[in-house]
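Before anything else, here is the set of structures, which you'll find just below.
Here, each number is a calculation from the coordinates, and none is a lab measurement. Keep in mind that this is a model prediction, so the values were computed, not measured. Cβ atoms are built from the backbone, for glycine too; each structure is taken alone.
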Structure I
Amino acid sequence: MKYPQVQNFVNGQFRPVTTNHTLTITSPTDGRELALLHCSTATELDEAVQAARAAFPAWSKTPIKERVQVFFRYKYLLERDLQELAELVSEENGKTLGEAIAEVEKSIELTEFATSLPQLVTGEVLEVSKGVECRTEHVPLGVVASIVPFNFPNMVPNWTIPNAIALGNCLIIKPSEKVPLSLAKLASLLKEAGLPDGVFNIVNGDSEVVNAICDHPDIAAVSFVGSTKVAKIVYQRATQSLKRCLALGGAKNHLLVLPDAKPDMTAQNVVASMSGCAGQRCMAASAMVAVGQVDHIIDKICAEASKVIPGKNLGAVISRESKEKIERYITEAEQQGARILIDGRNTVVEGKENGCYVGPTVIDHVKPDMAVAREEIFGPVISILRTNTVDEALAIENANPYGNAAAVYTQNGGLARYIIEKANAGMIGVNIGVPVPREPFSFGGWNESKFGVGDITGKSSIEFWTKLKKSTTKWNPEAGVNWMS
């Protein structure tokens, strides 16, 4: 195999795991075996928790302006090793190198935000009565954990690493067992940046480690990113153990295309949204609602989709199982009467015959009750549903149980504002098919796309990773006593 055995990272050192439960890490681009992973158990998790507990007192007492110095250096190291990091993401996840570079660049932006935290958590102080002050300050929680998915091996871990640690917590992170290599590299960079041993730890494994994280009495908070099915389980199990939990789930994002939309811009943007990262992102366009006569735009969408070439500007999906699942959705829609305008099934890339590729797929005349219209496909597939009015389109979007993102393509500002107000989603785009907020604005959806309070990035994350301490002081007995003192 290309890489040595995947190891845990505990107390500043890589440690081998010797359990008999092993998994082979393969590259979805061509099926090459990359590394062997031994799945950890609750015992290995507890070792990481104890290391984090030991590191917490000193790290939490370190002034935040000193803590963030680690992340100034970490940001530099991400920039220094950007190409290497991107190549690793592309190799283990399957996305194109350009997409992987963009992912690492987003990690750099996330880290940059963390370096600004000293200016955002200054607390408040007010003289509430003569000589009496009330003060607030943000206090770290302790040992916290993050469970991250396969689709962004570099970026999603950095949704939590810089903020949670800079705010004074010690972090245990469990990577997807499909893409553990990027996080190991990040661990090395954090150590090089000067992060004290025990503050950051990696525990590799499968659902056994997830359950152990949810149950461990010394873990104060858990963040999760993955499917809605698992997000619900993690949220329920973690909160049952009296932990804070923020669990981000799946999505079914609707793009509303109105007749006055700019055809070229709309077509390019819709296709980029549905095919970027092979559709394996919770912000991908999955359903397009065509309002009125927009056949001229649909024709352009098909023309743009035909320019997306698997193995060139379209990456692989994560596994053979994923490829087969996506293709079953397409076949079922066709059997139910939908029309396949662009068909990405049975895609094979020359020279990468063992890769897991699905070509861009455009499905027209989809009915709201079809699986392709209701369920998250997580592939480069867009379903077109047709309506006559904006309100009919909004009814389809509102009936969607998810609530991550929605977008509208129009040149009418009044209609855009109307849709922003009526769409039942946490992130809305106008002529933008992937409306991910940039820092310091936070990332997070609604409904069955998120379980818990607050968002995972930006300013909103401060409330999740800290608790608020309030103090009231008085040093002037000569002022007397009233109802406020």
Structure II
Amino acid sequence: MIPEKQAAIEAIEAKRDVITDVADHIWEYAELSLQEEKSAALYCEVLEREGFQVEKGICGIETAFSATYGSGRPLIGILAEYDALSGLSQKAGSLIREELVPGGCGHGCGHNLLGAGAMAAAIGIRAYLKQSKMPGTVIFYGCPGEEGGAAKAFMARDGVWRKLDAALTWHPEDMNEVETGSSNSCIQVQYKFTGVASHAAGAPEKGRSALDAVELMNIGVQFLREHMSDRARIHYAITDAGGCSPNVVQPRASVLYMVRSNHVSEAVELQARVDRIAEGAALMTDTTFERKFIDGLADTVTNHTLENVLYENFAALGVPSYTEEEHAYADALAKTYPGSDALSGVAANNDPVLAEEVRQMREQNGHAMNAFLAPLYQGDAFKAGSTDVGDVSWLTPTAQIHVAAWPNGCPGHSWQNVSCDGTEIGHKAAVHAGKVLAAAAIDLYRNPELLKEARKEYEIRTKEGYTCPIPADAVPVIPD
């Protein structure tokens, strides 16, 4: 390993206690999307102490911020998330479902680790820039609301990502790997219908049912399903049925819609058709409605050049190792959910030859924690889920890794994830992710040709142009 990388790794290791303390505090705060006030404040405080110039409330989002170190180009962004999920409060290190706070929130997606690991990377890159005295800038982006807020997409609308030469990030998972492939774009809109209340038996002719409007809208969308792309999906939830009295014409009702497609431009077009169905439902029922835009995000644009750089550094640094006690805990936790024997990861799920290789690695490993690096896969891959990292990838070359923070097959958004996130297993994932990202970034600073190659690939993949799913007048909001 070159001395500059070694110095960055040592800088991260020297700050291990700071990094894990932040991870634990964010885990404890467990703040929901766009409400991460304590979490954002903690990051800003620590990063200022570490020598970064912090700008708070960027893009008009109170819990979004940036932390910058260095000057000149290359300019590399490190993406962080720190929002939690509702109803997932859980005691750390427990093997049974035990709420820490009754009805409280928890980090079922590991964002307490994600943000801390991204901070570790920024600290390592700062050490490199300071020691090398080479031109270059690192910006740590505090991105709130990934779970239903899509702050990165709002930041994309405002052009934040265009100035970057590259963006790197990671996500906790059950596998050590370099992520590749695309994902679904997603748009969420809430429709709140207003009618006129009336006695359903005595004066039904005077009533105008908002609930009828919601039901007619749902029926209209059901018929739409036959006439949309098989790549698209539409989901909905009735968030307010107007009340519990059947003998009242319901004067209010609301429904939340989620439109998905693996091409953001198609999702935007499909969303417009859903809007027209809402208009038709209001017309048929003589009601009115308010359209409340919640969020929107794009599909992900892959970048093989950056993925190769990440993989080379991941292979050089290896993967986290575990104590006997940690292995025993993970093995026991894996018994609490189905699917712990399934093959995980992008390679195993997209290539039969690599799947066999992963299977053999798992057998040799002998434990539920996947303490090995999965082979690099760069063929066609697609995940049905959505992430606002996609919007970043449409505006600058972007790549990400996964680091094992949970046992094999651990279900997403689960209490098991929350339990593991608050243990040393989670700490190791965050610190190691920071080292891999920092080492990869140093290669990009030292070799501008890599960034040119990544940019050339990016321009080919995004030649159709970015369709932003965020309206010009929209602001980040939480569904009612």
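Tabulated results
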| item | result |
| --- | --- |
| For 0.15 (FRET efficiency 1/(1 + (r/R0)^6) of positions 42 and 362 (r between Cβ atoms, R0 = 35 Å, to 0.05), calculated) the corresponding structure among I, II | I |
| Entry that produces 0.20 once FRET efficiency 1/(1 + (r/R0)^6) of positions 2 and 234 (r between Cβ atoms, R0 = 41 Å, to 0.05) is calculated, selected from I, II | II |
| For mean count of other Cβ atoms within 10 Å over residues 194-201 computed as 15.6, the structure of I, II it came from | II |
| Of the structures I, II, the one that 18 was derived from, the read-out being relative contact order in percent (Cα under 8 Å, 6 or more apart) | I |
| Winner on distance in nm of label points 7 Å out along Cα→Cβ at positions 34 and 418 once structures I, II are ranked, highest first | I |
| Of the structures I, II, the one that 0.05 was derived from, the read-out being FRET efficiency 1/(1 + (r/R0)^6) of positions 282 and 354 (r between Cβ atoms, R0 = 30 Å, to 0.05) | II |
| At a computed 13.1 (mean count of other Cβ atoms within 10 Å over residues 378-385), which of I, II | II |
